[in-house]
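What follows draws every value from the coordinates through simple rules; no lab data is involved. Bear in mind the structure is a predicted one, so any value in this text is a computation, not a measurement. Cβ atoms are built from the backbone, for glycine too; each structure is taken alone.
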Structure 1
Amino acid sequence: MTKDAAVERALVVLFERQTTDEQAAAQTRHLNKRGFNATDAEFGTSLVRSIQKYGHLTPRQMTYARRMVRKYAGQIARVANERAASAVAAAQ
């Protein structure tokens with residue numbers, strides 16, 4: 001996976017952690033510490049929709065996406081750790 005692909009995947013993971021109504025409205029409506037915060041919800045959702053439509057971000061979008069993803073490093077790491085633990089448990 002390239003670094004750009006990792007940033008795009010991180011955005012999609014954050015979007016998937018939003019509730020259905022938050023995804024539809026491109027807003028944060030619940031203070032549940034999942035997905036994008038209120039400041040990033042609209043732009044983050046637009047980035048994810050670009051990934052879904054075109055398969056990637058433009059270089060300009062990627063510049064902003066990299067900055068945005070940094071603040072969610074802890075949340076992204078928790079998701080990765082949960083998925084790794086699930087994979088280990090399933091293999092046993």
Structure 2
Amino acid sequence: MSHTIFAVYSRIPDEAGLRAELEAAGVSAGDITISTGNDMIDADLLSGVPSDDIVFYRESLARGRAVVRVQASDDNVEKVSQLLDSYGPITQCEGVH
């Protein structure tokens with residue numbers, strides 16, 4: 001089973017480092033999305049965000065914060081969560097399916 005994990009950051013000082021660590025943890029590059037409000041927002045980026053949190057995530061993007069979306073397997077969901085947490089998110093949640 002796949003888990004979608006979301007995290008919001010004021011900014012990510014080392015985006016390449018975060019991507020590299022996620023990939024080293026077993027996440028494929030295609031399962032990692034990092035977006036800021038300055039980017040074109042992919043329609044799927046916020047797919048799965050719990051409905052109670054969707055306004056916060058949209059506002060975060062509008063304010064230029066970074067939103068990270070990671071598809072993680074059962075085997076590495078805990079590791080991915082810890083990794084995202086180590087970068088100091090404003091918030092982190094697991095999506096709904």
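Of the structures labelled 1, 2, which one yields 3.0 when mean projected area of the Cα convex hull in nm², for residues 2-49 alone is computed from its coordinates?
The structure behind it is 1.
Which of 1, 2 yields 13.5, 44 for Rg and Dmax of the Cα atoms in Å, as computed?
1
The value -23000 for helix-only ellipticity at 222 nm (-39500 (n - 2.57) for each DSSP H run of 4 or more, over all residues; to 500) was derived from one model only; which of 1, 2 is it?
Structure of origin is 1.
Comparing structures 1, 2 by relative contact order in percent (Cα under 8 Å, 6 or more apart), which one has the largest value?
The maximum falls on structure 2.
Between 1, 2, which one scores greatest on distance in nm of label points 7 Å out along Cα→Cβ at positions 34 and 82?
2
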